[in-house]
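Got some structures for you, see below.
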Structure P
């Protein structure tokens, strides 16, 4: 039996749109779920592992939105990909590492430092992230999309 398994989830928010979470391509948005195929479950649908990663990514997005608003950080959008590594240790299988990879689009380069502080504070403040016993890594990417005046 394998000793490592990888899962991913992503949450997105763009101004004036709904926030949503998704997992691998080909999995429908309805919430049917099963154990992962590696553990005898049905392939192509949500798993408890996906739910955990979706909880991390969606909590990160919502926490970021609140902190950005309080910090007066203007941004175009954010996508937060979360990858989890499951490994077998002395107690059995568990998530040993969660990588949070936000891609943030800001409007001006002058906001870059504030954006970094908001992302860092989000990692420290996110309830779901704070509840994890696995190692958590933040690998943020900040992009600038300058507003063009018409």
Structure Q
């Protein structure tokens, strides 16, 4: 897998796993995933969106909230609660979009493994149902992640 290829799998009927390598240390990737000033620079989904709201209370039981906005003023918000944090290798959090298009709350497990200066990020999203997972895939969730991870790679190597 090259550092710019997103690998997407569906190991169970409710899970979506997205894996990508980054040319950066695990600590740098962890910071980019958990610090608002960095997240707002890359976690933007499709082109034309910004993230005016990025609030993170990075502790077990702490909450986070993101709001994206496009050029037309349309907003999309989501948030959740941190369930587990193992710096710099693992974050587990609930996730729910404010307009519930994902079919309810998901559980997102992000794992980081570093090998010789390259970090593999594996994000497992467990949906409430197979229908919710399939709807997220059909809606293009993986395309937004791929675009965001491309920006993350640029940020990490700048």
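Bear in mind these aren't lab numbers, they're just calculated from the coordinates by the rules spelled out. It should be emphasised that the depicted structure is a prediction, and the values quoted were computed from it without experimental measurement. Cβ atoms are built from the backbone, for glycine too; each structure is taken alone.
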Match the computed value 13.4 of mean count of other Cβ atoms within 10 Å over residues 52-59 to one of the structures P, Q, and report its label.
Q
Computed 3, 15, 25, 20, 13, 9, 6, 4, 3, 1 for P(r) over Cα pairs in 5 Å bins from 0, in percent, for residues 60-131 alone - originating structure among P, Q:
P
Given a value of 10 for percent of Cα pairs over 29 Å apart, calculated from one of P, Q, which structure does it belong to?
Q
Consider the structures P, Q: one of them gives 2.2 for distance in nm of label points 7 Å out along Cα→Cβ at positions 12 and 84 as calculated from the coordinates. Say which.
P
